[in-house]
Structure 1
Amino acid sequence: MDDRISKSIPGTQFSWDIKSGELIYEGAGATLFWIETTLKSIFETLEELTGSEEIKVVMQTAGFRTGKIVGEGVYSNDNIEEVVNELPHTYEVAGWGKIAIEELCLENKRIRLKLENTWETRLILAQVKEKPSRNRPSYFIPGHMAGVFTILFNENMWYKNLKCQSQGDDFCLLEIAPTRENPDQNIVQLLHSRQQMEILKLEAMVEDRTRELVGLIKDLSSPIIPIFNNTVVIPLIGKFDERRAGELTEKILDGIMKYKASYLLLDVTAINEIDEFTVSVLQNVTCAVRLLGASTFLVGVSPELSMQMVNNSFSFTEIKSFTTLQHGLMYTLAIEGLAIKSDAE
């Protein structure tokens with residue numbers, strides 16, 4: 001048996017090198033795949049990896065780029081009409097399906113191709129048998145043809161599906177015409193789009209998480225604690241900005257009304273440093289509470305904190321202060337003529 005076998009079909013040359021295991025088609029290495037099994041599995045794997053939306057751009061761009069390669073390598077001929085006439089036969093003998101030139105306008109660089117029983121249509125129909133939701137138009141072959149004519153006409157070309165065999169028509173009908181876009185960049189735009197989507201998704205997640213944390217901090221930072229029927233305590237934590245100051249004032253006023261409190265104890269035990277803004281917040285809260293008919297007292301004031309408050313012009317004439325929460329509670333009870341006594345007393 002000869003190591004090399006050649007077969008010539010009018011206009012096309014095939015050869016097999018049995019010794020090296022090579023298939024040569026038109027002078028270049030080639031290979032064969034079963035459409036309904038191997039190719040189908042390859043394309044389904046690509047779709048799983050990229051997603052059903054992205055596979056369109058991936059296949060169109062891959063088709064377009066391979067079409068340009070074919071256009072540069074096979075159809076580098078100045079006579080476009082001659083090349084166009086040869087094109088259907090070249091693809092038919094390679095098993096791409098039946099292709100016919102329905103219309104060609106060299107002046108406007110427009111062409112209509114009729115395609116029947118292409119390998120991509122057969123692949124799609126095989127997919128649909130297993131999963132009807134996989135039905136789609138052809139992407140690779142139309143993109144490929146656009147790439148071929150991009151080289152022939154020396155201008156970016158793209159296609160429009162007029163009919164599609166996998167969608168129920170008797171054949172596929174493509175119209176290929178000049179485009180202002182660069183189809184070669186579609187995949188780049190897709191990647192940028194996906195990256196942008198991921199960035200937006202991450203930003204949304206961060207924003208949601210930040211909102212949750214802000215809400216949690218808001219709930220934990222200044223909880224209103226009712227002590228007696230007419231007294232509430234609010235422990236103050238950390239530094240204040242305008243947002244926190246507004247939330248604190250609103251929470252305090254709501255708490256005074258809710259618990260019908262006559263006395264508010266602001267516990268500053270957890271505040272290590274106090275600035276001029278925080279001083280103004282405490283004074284504003286005191287005035288607002290007074291308008292509701294309640295009195296405000298500061299508790300948990302350390303010597304260091306008292307000095308900082310004095311340095312920041314805090315007015316102690318408007319509010320009484322105590323070193324501990326216990327002292328403040330005892331004072332409010334004394335105002336009401338009450339006291340806490342042990343069982344021994």
Structure 2
Amino acid sequence: MSLRLEQLRRHALARSLFAPTTLPAALRRLGFVQADPLRAPAKAQDLTLRHRVRDYRAGELEQRYPALAVEEDFLVNYGYVPRQAQALLHPREPRHTWDDARWQQARAVHDFVRQRGVAHPREVDAHFDHGTVGNWFGGRTRASTELLDGLHYRGLLRVARREGGTRLYAVRESSSPGQEPVDPLVALDTLADLILQTYAPLPAPGLNQLLSLLLGGGVPQWRHLRAATLQRAQARWPGAEVDGLRWYWPAGEDPARCRRHEPERVCLLAPFDPVVWDRRRFELFWGWSYRFEAYVPAAQRQRGHYALPLLWRDQVIGWANLKVQAGRLVPELGYVQQRPADPAFDQALDAELDHLHHFLGLG
């Protein structure tokens with residue numbers, strides 16, 4: 001198959017930025033939605049879904065979560081995973097083991113959550129006196145919170161819902177007695193296919209990065225099967241070499257037959273949107289490097305605290321940092337070269353900002 005990079009770019013946009021549909025349908029089509037707690041001016045998961053769900057409002061995923069067929073869990077990052085796929089992640093064997101004393105505390109917390117049905121972390125903290133522990137950013141975290149997180153990661157608890165952004169937990173029931181154990185390679189095939197569904201078309205380096213994340217945090221118990229998983233995926237998936245780099249996409253898709261994706265619209269994309277997630281692919285497609293700088297010291301940022309890539313037609317030509325001040329959306333725009341001198345761009349940008357006003361509930 002003879003392909004050009006521009007065909008892969010258009011295919012990536014067309015398959016990911018599909019026509020807006022219902023929230024359940026969009027979640028099924030995306031496969032995985034990465035989550036992030038920062039609001040600038042909304043959470044990343046909401047900024048991702050607003051392009052793909054009709055009349056979507058900020059916070060809707062969190063509000064409707066209990067009735068949706070997804071679970072909060074770690075796949076390649078933390079986010080929303082289809083429930084059937086989430087079942088394949090467990091029982092998960094974390095790299096950091098608990099000693100007997102820690103397990104005794106964890107079992108007590110697990111029993112407490114089972115008795116409560118659904119438990120808020122503050123209820124757990126009020127019932128137990130576990131003190132505090134060090135966290136990854138150098139501060140202190142309540143030990144009860146760390147236990148809840150650990151039980152969730154190990155598949156013993158699930159997120160039942162959220163209140164004000166805080167996770168409320170319930171016991172996650174294990175597989176039914178007598179159920180056949182899952183074949184690890186078959187499970188890994190399914191999970192790899194899910195990743196490809198979300199992020200295709202994938203260049204070989206992006207595939208390797210995502211498999212490393214899956215086997216490092218999603219299913220660390222199977223990290224010894226990395227080579228076999230990669231080999232099976234490469235044999236199973238269609239692909240082609242373009243400019244010396246191997247690319248992959250799901251069966252049944254054909255980037256060479258993709259229609260030109262150049263609608264007269266502007267899209268401000270979340271930093272973790274599938275279109276821009278793979279930073280290597282981003283640079284190949286659009287010729288400049290994009291970096292998420294929210295955790296970079298302010299003096300070292302090049303594009304801003306929470307720069308959203310700005311897609312115009314089929315080109316990412318700049319970025320926007322958005323703030324809400326006095327009930328109004330205030331955009332700060334930057335461009336790789338210069339702002340397009342095209343009335344159609346001005347109209348499309350105004351439409352996108354109006355869409356954001358509605359999405360944020362600003363009127």
Computing FRET efficiency 1/(1 + (r/R0)^6) of positions 210 and 314 (r between Cβ atoms, R0 = 25 Å, to 0.05) gives 0.60 for which of 1, 2?
2
To which of 1, 2 does the computed value 40.3, 120 (Rg and Dmax of the Cα atoms in Å) belong?
1
When relative contact order in percent (Cα under 8 Å, 6 or more apart) is calculated for each of the structures 1, 2, which structure yields the highest value?
2
Which of 1, 2 leads on FRET efficiency 1/(1 + (r/R0)^6) of positions 90 and 258 (r between Cβ atoms, R0 = 35 Å, to 0.05), largest value
2
One of 1, 2 was used to compute FRET efficiency 1/(1 + (r/R0)^6) of positions 162 and 322 (r between Cβ atoms, R0 = 35 Å, to 0.05), and the answer was 0.95. Which one was it?
2
Please state which of the structures 1, 2 yields 20.6, 62 when Rg and Dmax of the Cα atoms in Å, for residues 122-281 alone is computed from it.
2
Computing FRET efficiency 1/(1 + (r/R0)^6) of positions 26 and 226 (r between Cβ atoms, R0 = 30 Å, to 0.05) for each of 1, 2, which one ends up highest?
2
For helix-only ellipticity at 222 nm (-39500 (n - 2.57) for each DSSP H run of 4 or more, over all residues; to 500), the calculated result is -15500, so let me know which of 1, 2 that is.
1
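Every number here is computed from the coordinates shown, using simple stated rules; none is lab data. Worth saying up front: this structure is predicted, and the values here are computed from it rather than measured. Cβ atoms are built from the backbone, for glycine too; each structure is taken alone.
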